[in-house]
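In the part that follows, the structures are each spelled out as structure tokens.
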Structure 1
Amino acid sequence: MSTHHLIIRRARLRRQQGLCDIAIHDGRIAAITEHIDGTAVQEIDVNGGLVTESFVDPHLHLCKVYTLMRMDTGAVGDYHGEGMGKAMSAIEAAARVKADYHESWIYDNVKRNLDLALKYGNTHKRALVDVDSKAKLEGIKAVLRAREAFKGRVDLQVVAFAQDGIVREAGAAELMRQAMEMGADVVGGIPWLEYTAEDRAEHVKFCFDLAQEFNADVSFLVDDVGDAESRTIEEMAVAAIKRGWQGRVLAHHARAMALYSPPYMQKLIALLKKADLSVVTDPHTGPLHARVKELLAAGVNVCLGQDDVSDSYYPFGRNNMLEVAFLAAHLLWMTTLPEMETLYDMITQRAAKAMGLMGYGLKVGNAADLVVLDVPNALEALREHAAPKWVIRNGVVIG
């Protein structure tokens, strides 16, 4: 008689010596030990392959995937230009694609993207979806439909995202509310895009008011521009502290941080820690990026995101978080063995913390969401950035 539903034999774990067996029962990790007696409905001998948690992507503009060919190259040219001084122009140019938004073709693109996510063991994603007078609710409808279709395979946190602003974009506030009523999980904003300090403050206030009304987390794209005076990450952290929303806020990009003075950076780090604010960085999608090493050394949670897949901001991407970490290793000069382990944390455990995932991780009692790689360690995983040999979701081998 079988004792467990699945046993993974001769697995290698990160930061541990030797091999072990992993038993899975009713979708959860039942045991991790040198050897597990008994049998299972299914057994996999991984022969020393690396077994880890499945991958987590806390930042993907899912409604925009594969839209690059609907656009010219003006937006990506402005966004990737030296110093990122034309970032706002890039966003305005990229908005043209939304004139043709429709749930049907967006859903097809999203489905293609999530099928690829499964191939690469990317089972948890925070999906930003544009909500404005051009996109209306077409992207939200498509991504909510995909969330249901992929339930149990890829978990989506759907972000109602005011990509073109709240104050400057007529009707966006009401559409944001409608998106949350439809079932979006997270309130998303981009306060730095507003024209004045007063408008930025109103943007932050509206988003936090909406988050409190729906008991939702908050994701902001902050300071995604080459301007040392752009400091909306500070406004976000202050709002989180004042509202009691510590640990429920995720700042995306924060590229202007690269230009901050050392004294201001020290003040900001203290504020981020008090707000328990996580930062997701995507250094492969733009020439500036958050000061990752400095944040990590100070104890701020930092993770990596895919950001874009073949859209107006980034022409590549395939939902492969090992590829993202591989690129980050070069761009951030994180090439020592301990730094490689940190990069792996940034696409698993740290990303899960940023998304507020519960019961995640390679520990007894947690959900059995795992990948089995045909390599022995994090170095080789990053070097190859190949698709996992097996992907396990809720204890079931799905790929």
Structure 2
Amino acid sequence: MISACLITKNEEAWIGECIAHLKPIVSEFIVVDTGSTDRTIEIARAAGARVSKVQWQNDFAKARNTSLEKATQRWILIIDPDERLAKKDLEKLKNLTLARDAMAYSFNARNYSRNPAVSHFKPSSKEYPLEEKDYPGYFESRKIRLFQNIPSIRFVGSVHELVETTVKGKIIESDIPFHHYGSTPEMDAEKNKRSFYQEQGTKKINENPNDWKAHFELGVEYLGAKEHGRAVKELERAKQLKPNDSLILSNLGYAYMEAGKLSEGQNTLDECLRLDPHYHDALLNLGVIQMRRQKWAQAVEIFDKIVKKYPGSFLAYRNSGNCFAHQRKFQAAAKCFEKAIQLFPQYADARIDLGLVCIAGGRPDVAKPILEEALKISPSSLRAKALLDEATSAIQKK
């Protein structure tokens, strides 16, 4: 009934378990390998997959479509080696193929991350304790992963490839999450993803200079690499091609801010908020701009507005705490940091900030256990280590 189609390159750490966990619902596994030099092919074949080796042509859609051409079952499941479905969701996904009127299903991927500052970060809720592992949270991205095996449905795009534009029938949104572990900085460095996506993004723009999405995607890649000047250039072009898109405006405003162009950033974020007055990231970065201008009270007003609309915004609470700390209102600052920690217990930075205001307020004894807990969460934090040493020294002197 279901063909699982994967493309691989040097995925020996992931591929075996990926195939094994899907066997209860998948009839065949199609693996198209684009040049592995490790044991990926050997492991995949041993697990029962049909493996084909192809020459990499700098085009993800071509590789994906090669796998689709080899599938024989009625439904196709797209999954990457570093993704998993929870055991409790396998039968639910299989049952989706019984619907008579569906052509395709889209799913949210939970892209696990250790960086709470990434856009739309959500703390792990223990809803999927095995799949969440030790990751503090994730950000989501939705796309079609399950669709009927017909020749008209094919991937489009050399990077960020999708089938969405080729599906002509009914698309249903599923609430079954995919759990994705390949978005961490460590994985990006290991696979050299960032430079590759920048090269491919540039190629995509050269092929179609008026594709707003290509400019946007490349701008976001530059943002991730902290190349803010380049990000501004691409996002400005995306805005020219699609002027009234709040996502583009929010990212462009952030890029201006990080490039030190605070006025341009504020104007762009205001433009975004005229389209969507409650856009969380735009409001948050508008507050950060006020912080960088040292306008602490104005920044707090913005963060207060955010938490009224988004009570779970731990970032807004932490930023408010830092504003109060700069005004030496340590009790108010501590309450904000405590609220951020309550909302997101693995938030090491908020614990470090709380430890700092406790030291500043003359309570190193209170700061010490807070900073020790922060170091358990983030053992490599030099800031936490330095503050813990300061707190310990202050206690010993009393």
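Here are a few things to note about the model shown:
- Looking at percent of Cα pairs over 16 Å apart, for residues 19-98 alone for structures 1, 2, the greatest value goes to 1.
- Looking across 1, 2, the calculation of helix-only ellipticity at 222 nm (-39500 (n - 2.57) for each DSSP H run of 4 or more, over all residues; to 500) that yields -10500 traces back to 1.
- Origin of the derived value 3.3 (distance in nm of label points 7 Å out along Cα→Cβ at positions 27 and 163; candidates 1, 2): 1
- Among 1, 2, structure where distance in nm of label points 7 Å out along Cα→Cβ at positions 51 and 123 as derived comes to 4.3: 2
- Computed 5, 19, 27, 24, 16, 7, 2, 0 for P(r) over Cα pairs in 10 Å bins from 0, in percent - originating structure among 1, 2: 2
- Among 1, 2, structure where relative contact order in percent (Cα under 8 Å, 6 or more apart) as derived comes to 9: 2
A short reminder: the numbers here are calculations on the coordinates, not readings from a lab. Bear in mind the structure is a predicted one, so any value in this text is a computation, not a measurement. Cβ atoms are built from the backbone, for glycine too; each structure is taken alone.
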